[in-house]
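Please treat every number below as a calculation from the coordinates, not as lab data. All figures in this text were calculated on a predicted structure; none of them were measured in a lab.
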Structure I
Amino acid sequence: MKKAILMMTFGSPEEITFEGVAYFFTNISSGMRHKDHEIHTLYDNYVIIGGKTMK
């Protein structure tokens with residue numbers, strides 16, 4: 001049996017601000033707003049990679 005990895009992207013936030021990332025994260029999570037510390041983790045990751053997604 002071969003193993004594989006499936007990678008999917010949902011786009012990226014329009015603005016790399018806390019509220020922009022929070023809106024994006026909520027939107028891709030069927031409208032469920034996550035806890036602030038979870039949003040901060042995602043926001044920090046976007047800042048580290050310069051706000052860009054994989055291309």
Structure II
Amino acid sequence: MEEVLKIIKDIKAGDIKPIYFLMGEEPYYIDKLTDYIEDTILTEEEKGFNQMVLYGRD
């Protein structure tokens with residue numbers, strides 16, 4: 001949870017990374033952070049062009 005809050009804080013401060021690699025035991029936090037990044041950073045046009053979400057095996 002601490003790492004999720006740090007990423008959100010960094011994004012709010014304008015420190016946006018080109019790639020976010022999210023993994024962990026709690027898919028809830030991964031989904032919430034993915035939604036936050038999608039809604040905060042990307043425009044509708046960018047979502048169709050620059051967004052790629054990949055899911056690995058469990």
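Among the shown structures I, II, from which was the value -17000 of helix-only ellipticity at 222 nm (-39500 (n - 2.57) for each DSSP H run of 4 or more, over all residues; to 500) calculated?
II
Given that Rg/Rh (Cα atoms, Kirkwood Rh), derived from a single structure, equals 1.06, which label among I, II identifies that structure?
I
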